[in-house]
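A.B. asks: Take a look at the structures below.
We did not get these values from a lab; they are worked out from the coordinates using the rules stated. Keep in mind the model is a prediction, meaning the values are calculated, not measured. Cβ atoms are built from the backbone, for glycine too; each structure is taken alone.
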Structure I
Amino acid sequence: MRTLTKQDMSDLLVGTGILGCGGGGSEGLGRQLINAIYDSGKEFSLIDPMEIPDGEYLCITAGVGGGVGKEIKDKLKPYLAPTEKQSPVELQTRTAQRAIRELEALIEKRFFTYVPSEIGPGNTVLPMYLAALEGKPAIDADACGRAKPEMSLSTTHVAGIPVAPMTMANSIGDLMILKTAADDYRGEDIARYMAVISGGMVSVARAPSIAGRYKQGIVRGSISRGIRLGSIVRSSGEKGLNPAESILKSEPDCVHLFHGKVSSWTRKEEGGFMWGDISLQGLGDFRGHRLDVWYKNEYLVTWMDRKPYATCPDSICMIDASSGEGLSAWVPDPNTQIGREVEILGFKADKLWRTDKGIKLFGPRHFGYDIDFAPVEEAARSG
């Protein structure tokens, strides 16, 4: 176990902003949560999952949410108005802790610590923050290795750890307890519906199980990887180096997929998700080529010159060509990104995702595309 410094946590925000594949929660909220811990005199510590006794209990905690239409937003105004005076940190703390405490009461166990549902600047930092508040170490792992649009797209699902029992709490004061679920997809649908009728976000605690079982169903070392990646970007900036080249030299599981500028960006909010397409016109070695990216909260499927290219479950990461920071799919106004120069990097998914079951759960066919999974390293060679 090691203590994390303020620089580690700052680097983590940058690294998870890249590995989040355009999603993974708000970087702003992540930074506020980090500052709240240090302002209170507490600290973050990180433990290797193999150091946790097998019999200790763990659970996944995260915010589940997405796009909500104007009609629902207007209907919820009277309920959400009282929360407007509370800070995002206060709201997140209150709802997340309520969900966790209710789940502990339900299973009559106390959790050793909390597992991030994914890698991203908001949803990675949140469980680390909750652990630090209680003097617990954060686990150096998560349940995806990247960010994903649906709760069911978890390595714990691949490993057979049930999503339920699950508890959900929102800022309005509602609490939902799901004792059983037909499967992880039903758990996702129920949580997503709860998020929509909550105004776009609900805190969830789910998949309680012993550490011995979790060790077979998580992506180990993902927090350390996020810190390392952020450090690489910071160092390249200090030395005036190309951030994409620095990442590619340092990360053996990373490949270069594209270099170009944003030529179009569409977006719609529907069903609790943010959907859209991004088109890039190639620059440098990719001049004369076009890359199209489809996203559902996160970047998931790509086409090079209209032919299938890299796909999920591998990580498709869009970074600013100059700063090296990850580009979020949730920018307030996509039109402001037109002309922006970006690099597209691909990271190999964890071995659990590259199994037949993992590809079935999180491959392009899950999203309705009749496309075979294309590993990033094969896509890079073909490009």
Structure II
Amino acid sequence: MAKYRYQEYEDEAPRKRRKGPNGCLILVALFVALLIGLGVWGVSIINEITGSDEPGEEVTVSIAQGEGPTSIAETLAEAGVIKQPTVFRYYLRYKGAAGNLQYGEFVLQKGQSYDDIIETLSQYVRRATVTVTFPEGITAIRFAELMEENGLCTRDEFLEVANNGDFSQYDFWNAIPEDPDRFMKCEGYLFPDTYEFFEDDTVYNYVNTFYAEFDKKMTPEMRQRAADLGFTLEQAVTLASFVQEEAGNAEDARVSAVFHNRLAEGSPFPRLESNVSSYVQNPNDNNYIYNWIAPYYGGWDSIPANIRDAYDTYNCTGLPAGPISNPGIAAIRAALSPEPDEEAKDAYFFVTDLKGNYYYARTLSEHNANCQKAAEVNKSVKN
């Protein structure tokens, strides 16, 4: 019987594969290409920083107040002055020059060196400005007059742009009804505050400043609140203008409640019947029709009948054709959130006296009695 023997084999050492010349050449080529690429990029960055031997055309760059290095670098790139905003931003940090940059308008050249750009931007060349305060509750015409009084534009220029300019970037503007009975389209949306204007700016930019502030102040929550009440934003602003004119103080929320009661469905008094916009021709009254609409058209008898009727709150049911002033934020909030106490709850009337007291009533007879009280107080004050 054959015997099988285990044959021992020694492990063979693995053969080493020899690298051919092609693999080495590829690696060398890639390395050289990388070095060349880095070199070309580095040269372009150096040229960017040191500038061109022959800088290009001049451009005017406007830097707004408060702009930081990142925004300034992007502005320069958009103007074609530089090509690498990130490099410019790091160069500013390296030079410690970010804090020296000014705002205003600067004349620069495309391809200018970073050092020359920084030197120019560090010069104090701020444009001349004018600061103007616009009180809450003033009308669009008064806004225009203040602009003219401060040498920024004429009254008519301001009103023309404010009423007929293209501000379709704002949803509120697009939602204002095209109503032939409306006096001023811009009324109610020129937000009252203190502003700083460039003396040499355009009328459009002036007007846009007010509209932008209004749009910012009208938060999504406020817009939703108006919708929850069944109001458009236009109606909310119109009501707020009456709250502003009838109160404009701590009574805002209670006065708002009275107007809400009158506007409610089934109200026995569906008209606002507010003297701040009425048929009453009294020079001592704060009356939108008498004090602003009539002079604009050259007198009471010259007011178009449809406009006079649309703003006479003793004539029109519900709200008039539009706001009668430009209310502040407190009046707008009160219009959206009336908060009556027991005295103003369910009230349809109120009257004030010269001491600033407010008297609320649910019935006409109560109101007439309150008017007598107010008259007595007024008499004592005058005496």
Structure III
Amino acid sequence: MSGSKLAVGSSKNKSFGLLIRESRIKQGFGQRELAVKIGVAPSYLNDIEKEKRSAPKSIVIKKIAKLLKIDINTLNDLAGISKGNVAPDIKEYIESNPKVASLIRTIKENNLDEDQIEKIENSMNKNNNKALIIAAGLGSRLKKHTENLPKCMLDFGGKTLLQRQLDAYKKCGVKDISLIRGYKKEKINYKGIKYFENTDYKNNNILNSIFYAEKIINGNIIISYSDILFDSSVVERTLDSDHDISVVVDIDWRGYYVGRKDHPISEAENVIFNSNNEVEKIGKINTGKEEVHGEFIGMIKLSDRGTEIFKEHFHRLKKIYWNKPFQRAKIFQKAYLTDFIQELVDIGIKVHCVIIESGWKEIDTVEDYKKALTGFNKKFTKS
């Protein structure tokens, strides 16, 4: 039995019982089989699904969420509604922690509005940010430099490119870091990192590579390419975004392509955004480079809701386009992250731009590597 965790967005307007029933069928469980696994009578589960009984205790809800791959917070919220009360996990937490009730009362007495409460929540969530680094690719354009190494393991002043990324993340308090390996995976062995293996890296691309680590794509998470050097200020600015889906865009990008022969400006992943800094077009925009506003640097941030949107639409599109053309990709398996983002924009999902001015470098070719090494002791400004 397999399947992705149910997206929050797909559970709107559903009752607790209906969500259980639909998820049970989707995951291939019979009603009796699930009842046995969660430790309740089949008749009791049947009554829950038919809305004849309210939701069970928290311990049972946790088992259901795990087995049916449903977001636990969504399930608890619907359980609370079924009981005409707050979510069971919240109720239990308040009852066991008197100071929590006092805090809620303080919020009520100060009449805080939604924006003020959201600011408090965002401030608390800053300590729970995660990062996922995509490092499965061959790095063939770096030729001899990557014959025996993944490109994230190239040396820069006594530290690898990957180590410098880790340093930048940790400086901003991001300690929960995962990495997707593929090519020469045995060469990447840093302690304190969760590893995921892209077993088909020769036949897929960035978008599909990301989903080898799907189980940790939740909460607030930054996803970044492994072939970019970036300053911690870029991470800090990205973390400050409170939008569901944010892409990092450099508006001081043109100078980087002066004299850059092996990776010409026509290959840049550019962005056109509106007056609200929302993406209109993203990817290799070949019609009039003078029209574009910036370059996507290979870093994206998702909120908890953003991760659910991300996963829900990936699996929807995968079913439709597998082995078929998708956006600019010849087949879905070869799609870039920018292809997916453009698809989200096309169907009306807002993607925010985090605007930066330099502070990073792409290491895609031998020319890029040599240039980066030459000016390594300088700030990561584009020249």
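A.B. asks: Work out the source of 0.95 here, i.e. which of I, II, III gives that when Rg/Rh (Cα atoms, Kirkwood Rh) is computed. Don't skip to the end; give the middle numbers.
C.D. replies: Numbers: I: 0.95; II: 1.34; III: 1.01.
Going through each structure in turn, the value belongs to I.
A.B. asks: Comparing I, II, III, where is mean count of other Cβ atoms within 10 Å over residues 234-241 highest? Don't skip to the end; give the middle numbers.
C.D. replies: Numbers: I: 13.0; II: 24.1; III: 20.1.
Largest one: structure II.
A.B. asks: Comparing structures I, II, III by Kirkwood radius over Cα pairs in Å, for residues 162-281 alone, which one has the largest value?
C.D. replies: Numbers: I: 18.5; II: 16.3; III: 16.6.
Looking at the calculated values, the largest one is I.
A.B. asks: Something else: When Cα Rg over 2.2 N^0.38 Å, for residues 50-129 alone is compared over structures I, II, III, which one is greatest? List each step's numbers first, then the result.
C.D. replies: Details: I: 1.35; II: 0.99; III: 1.29.
Looking at the calculated values, the largest one is I.
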